[in-house]
Structure I
Amino acid sequence: MPLLRWRHLIFIAVLSVLAGIFGGGIYWSLSDLPTIKSLESYAPMESSVVYSSDSRVLAEMYLERRNFIPHYNIPDMVKKAVIAIEDQRFYSHPGVDVIGIIRALYRDIMTQSMAEGGSTITQQLAKMLFLKPEKSLSRKIKEAVISTRIEKRYTKDEILGMYLNQAYFGTRAYGIGAAAQAYFGKPVNDLTLSESALLAGLPKAPTMYSPFKNPEKASMRRKLVLKQMLDNKFISKEQYEKAILESLPVKPHYRRYDAPYYMELLRQQLEAKYGNKIYTSGLKIHSSIDYRMQKIAEGAVLNGITAVEKRTKRGVQAALIAIDLRNGHIKVMVGGNDFWETQFNRVTMALRQPGSAFKPFVYAAAFEDEMSPEDEILDAPISFTGANKKSAWSPKNYDNKYRGPVSLKTALSLSLNAATVRLSHKIGINKVIEIATRSGIKSALHPYLPTALGASDITMLELTASYSVFATGRKIEPATYDKIFSRDGMLVENVFHSSKEVFSQEVVAKMQEALRAVIEDGTAQKAKELHRTVYGKTGTTNDFSDAWFIGFDDRLVVGVWVGRDNHKPIGNKETGARAALPIWIEFMKNIS
């Protein structure tokens, strides 16, 4: 057999083997392709949004900051900017752009680099959703096949929408909706041409083209996008000239939570119940917070602290909480002066002595025992055996004056310690503790007479919420949210609020008579400037380290605390009436 023929046969055999190997390689590469049908249930990780009760966005919760925007709601200018820089033949190719691949290959050969990839938007989507970020022939084959399958199943606009919702734009922003907020602090529908061009240029290299890190490169990239848009007749020369002159953003629009102390409490509660779903599933959470009231409360706290610190040393903290008496909704929560300096929530986490703000439970126990506000108790010096049996405990009135026989209403309104302890001894401290516990106090209360004067540590939240029994006779459970919906608008959770009867209306009427006397004739007379019916009780600890006012009207029960985190005195004579009550009054005055 001639040598030429042998060579021909060998060549054919080698080609056959190579073809078999290549075909087998392709078969093996495609053997584990994902099912494109799964895109029908496409649901990228999406931020959950928390709304106030008056429909304001309070916060987003996310692992990847993303707000899904349906493709039909993405502005045409944004789409054109992306197509111009990423895939100019997007609407004409079948998922793989052969012309683009040849052009990219030619440029790579000429520049002796691998700078041009030639991937279409569809290929980039396939890579983001289905493939690992590896550089291999196998991956490129899979990418091409998946892309053509995607193109057969979905419209071009649907594909572009999925890409724009999935792409990473830098600054922790995933998707065009989050990017518009992160870079410009606005919704995607409000983006200008220049802003659209900047965002369109980011996915290729978000860090390199970041206007916050590399403004010169960002400006050049934006100009390139605009030039491509001009060349493709997407925009006019006049629009181009105007857009390239616009200023770049100088800092990210990271969202600071509104009502941050409340938001951290809500986040912890929801995470315990729903896990990571609250960061990834696009939940719509309707909170209990009233945005308008919250801002008023924050202003009142700031003004109150400023006033106190003019009289004392700096470093004073204050907290305020307001709860709806009808359903337990927390309408306001200010856990301190500045969440961004300290995240310690003085409403929920601080255990403090309530001082005289605890005394109403003593009188409620007496009224439940069929005493009346007009019944008398002796206000005179009294002593009891102390913790050390050789010592005596003698509670003294704030002004060191004693008034003899006084009505229970007067004893509470003037916050008389001696009379209150004598009353507590008469009815039994265990009865007082039982009443406080029934009303909602959950912290441990020591079974000793000083507890009657507020010597046991409790939280501000439980103390304030427990005052609801004096307003309505019913104990309420504080609630942080009302309803939760899925991203599709389906109801996920509807919170049903319950209350439990603690006092009869007869006891409630007696308590309100006594607590009203605190305003009319007692330690909180300054509250008369509200010119409406309110009730409440001041509280001050012996060394002026805690100042309180807890009160209510017909809608809200509101608590205010002022103090220092290190438990040192606020300042001389900084009582509940002087330090806390003005904050309470300012809040109540401005919400009406």
Structure II
Amino acid sequence: MLKRITTLLLFIPFLFAACEDYYDTENNPVTYGDTYLSIDLRTDKAIYNPGEPVTFTLKEKPSAPLTVRYFHLGELLKEESVNGREWQWTPPSDDFRGYMAALYETGNGQEQLLQTIAVDVSSDWTRFPRYGFLSSYGLLTPAQIEQQIATLSRYRINGLQFYDWMHDHHRPLAGTADNPLESWPDLIGRTNYLSTVEGYIDAAHEKGMKTMFYNLAFGALSNAPSDGVAEEWYLYRDPYHGDKDNHHLDPPFRSSIWLTNPGNSEWQNYLAARHDDVYRVFNFDGFHIDQLGNRGTLYDYDGNTVDLTTTYAPFITAMKQAQPGKQLVMNAVSGYGQDQIAQGETDFLYTEVWGERNSYEDLARVITDNDSRSGGSKRTVLAAYMNYDRSGSTGFMNAPGVLLTNAVIFSFGGAHLELGEHYLANEYFPNNNLQMKSGLKQSLLHYYDFMTAYQNLLRDGGETAQFDVISADGKLNPEKWPASAGSVAVTGKSFLHRDVIHLINFTDAGSMEWRDNDGTRKEPAAVADALLTVKSDRTVKKVWSASPDHQGGAAMSLPFTLEGDNVTFTLPLLKYWDMVVLEYE
């Protein structure tokens, strides 16, 4: 993700500022406790194979029996009593299904919802990728590694990008496959440890998560000639092979990055062999391929013009043929080469979104365009950096900006690369200047549970549809997507036996730019008991709603009335995002 070197260098002094005091937006000091997250309910994995039992664990033993109910898309599958801290449930044997488990207690004759948690049963994580990252591989203890992976698993992260884990881009493994080094410097000179990388891979696999190693499609450092990288493999800015293209990096980086030609078969064979060494030492599940976007006019060694976008599909094919059992994904920086990447042998799509796509509408269009490119067969993950202009100094993420952007991404069927050892607000992944307060951490638990539990509505087919939604009591201002600031955006999908309607609250947004660069997005006022009417020409048998902002995402059946084509119901609460489902005969 090394896109802007001037910006990158700006962040270097702050990389190791974790011990400094943090301040909120009013410049008040914030204590450690403001970032504390209590995880009261866990499962033993982030993702399960069909037929595999799920083990649930409570943080504390309940003082009285609890009731747990298991749901699929609002339908109750089973109810049972829970008496201890741990119990098991085996979901139905269907593949690629999301479920919600809801835990209740009863007191004074009243039942109260305590916790919710999602369960993903999918034999292949790339069907519904929820991508996280790792970016630091110092000498960590097994307990530190386990704690980090356990937290990401609780967020239902099912795949991890290992960013800057390697030694040199052209020779990522330090040492040899038979004698790998125990430690090595990364590009900026940080010391990475073999035991930490191995430990992270093993811990992730224990949770059912997959691991993808990061590398460029065309990166060679200054020592590459001595490692066998030939002059004929490079890309040049002139037709006389006198000016190699490079991504210039000043110290403390160990080297600039010189660009090779991804379409050159000899380079492909060379890099595939280096990756064979990686796979012999590390049990990675695949290769996360990076690029650097549009480089302008380039030439090969013989003076032929090279269109980089035409080299990506052959490069992907070469990597798949070299390691056929491994998975592949490739970054499309600002969408560069996205058509070719989508048609290649990638397992899902990954787009790094930059400034020319500023609006929420732009963000949604990236996802829908990717769906079209792949014929709906590949899901999209967005690297979309929130609060970007603030990431050069220490502070906190602005929760309203993050949640509103996630509401758009998730409702349109995408996922957001944002969670790792810290929140990701910058293309240089080790930058950890902006932390999450406990409130945002808790909210994101609900958002990721929601995306997982309802993945079959959010990310699994359906036709994009427009819906006529009327505010019968004037509490809301619905507008069809793309909506404007001051309104509630209405979008969704139509399925064979149901319509799924998303309501995204831009009432207090102020602007329709998703990045919230300065962290000033305001928290929207929640609206309770809004009376809504939806026009539908089908026979409605049930109406229900769910929201990551309310009741832990648990589905709530809504009483409704029918008058002609009008379906009228009361929405319990709208804060950032609600999903309303109309079930048909």
Structure III
Amino acid sequence: MFLDRSRGKRDFSFANALFGPRATALREKLCSTRLRHLVFCSFENRFARSGGLAAVAVNTLPFLRETNQLESASLMTPFYPFLMDAQRLESTNIRFRVPFSGSLIDAELLRSTWSYSVPRVGSLFEYYVKAEGFFGAKNPLRDPYIYVESSAAENERRMRESALFFCAAVPAALEALGLVEDVVLHLQEWQTTLTAFTAKEAMLRGTLQSCAIVQTMHNPYDCFMPMEELQKIVTDSSCRQSVERLAGDGLTAYQIGLSLVDAPVATVSEHFAQELTSDILQTEHFAPHLQHLFSNGVVGINNGPFVGFSSMFPKREGHTTQEIGETKQEARRSLLKVLHEYAPPERFGELTYRENSILKLPDDVPIIVMSGRLDPMQKGYDILIEALERFAPDEIKAVLTPLAIRDSDLDCFRKASAGTCKGNLVVFPIRMAQGYVELQTGSTFGIMPSIYEPFGAAIEYMANGTVNVARRTGGLVDQVIDAETGFLYREDESSYTSVNIENFAANSANVLARKRNLWARSMADALEMTLRKALAVYREHREGYYEMIRRGFEKAAEFSWEKNAGEYWKVYRMAVQLRIDG
């Protein structure tokens, strides 16, 4: 049900085909829905997270509740028994049964109370769905998407099973909580999108009275749902026949879910929203099967900041460049001390200066940092290493903190740190127990060579007084102003072809083979050139570099969770107030 904003109507054709004449009842329920209760549905939470999704719920839900005077706002998420400690949660004494795969599965709700102080003091509930045999993710990163590290196919199968069960469980959990009327379900990612189907089926059964559905895509990742798997969440016999007719051998989660949501699909930045329908990486590689569902456009809603401003810069953009310079020098000294002393067993590579202590590093040698999870198809760590290998000893120093699934994924880092980048590169493949703050504030440049980036963390660097060097893609375009708050680059357009993209993706498990890929080489060329440009500004125009930091504070201040919540409120209103077509 996508919104045609020029006409103010929805396309209800998929619902008509799926539910037949009963779709009229869904229209009536939707038209009568009011905005009283909001429930975020997410596979990530504060205790099990991969990216920034868990922080989105924590930050935006208080604003959505308080500024719009909702009766309730809450999070619905899985309980992961191998990643979480049940003792940290409280029992609700609510037990319920979930119709799934022809049986009724016993489940219960655990709860945590999240207290907040902005926009005013308050609290909201996080509900955790617990059921034996589901949500069995198990890994040292506490990542809710990693079930089996050794087999991608088995990992997807297990996650798909848990995702289907969660989507079946949400309506039953709402009924058990008494949240059956005037509810907006805000679904996050493909793992929850089939709740758009199960909630509508629950409305037809009468277990939910009125419920509107909104969807946010934080990433373009999708999952194919074979017909025999889809049938596990279908409880109505007539629906079962319709699903078989419409889905054939199966459809992806988004192909079904996005056809049943009640407002335009949203994503997490304005520029990425455009790319979903115009960039060949999305239109031909990640999401060609969804383009017809984006025909009325995608709503881009920028996230707010995931971190606060550094306390080292209390006046932010009000600082003089001299004050910024003095503070950066202090932060750099603290960082060098950390890099000299902090040596956890996982660390490898070493930063030196003229083969001696890094503490002697001169002020004009820049220190760059790249942090985050190691995703070969998104983050571009290997592109950065390729660029770093072209710098001479002591010309640049790099600190990388890749969070890898498998130890073998770090082979290219080990090879570089012991070879061509020896003395210039140190790697912390862990969540750093100390020194991360110093790394953010004391580095010269934060590097984001993203292959694509729905939102990104550029404003995190800016909020800490560090200038960005970033590929011109996705949310990084919304955050970084080239030559003012950082440096943006893009590879040669001739290398950006479908053939090169497919070859690049095919070698995601063997990044060393990418050195022959024309697109990868062009990205490394562009990054190297831009790094040298940034280094020249730092060395030769220090006042200009400090001015970029000041402007970065100014730009970072433009992003807020209050704005984010305000834009989502408009989407919620679209979901319940516009006329229905068909």
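Okay, here's what the table says:
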| item | result |
| --- | --- |
| Winner on distance in nm of label points 7 Å out along Cα→Cβ at positions 81 and 521 once structures I, II, III are ranked, highest first | I |
| Source structure (of I, II, III) for mean count of other Cβ atoms within 10 Å over residues 177-184, computed value 13.1 | II |
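Any read-out appearing in this document is the output of simple, stated calculations on the displayed coordinates, not a laboratory observation. Given the structure is predicted, the values throughout are model-derived calculations rather than measurements. Cβ atoms are built from the backbone, for glycine too; each structure is taken alone.
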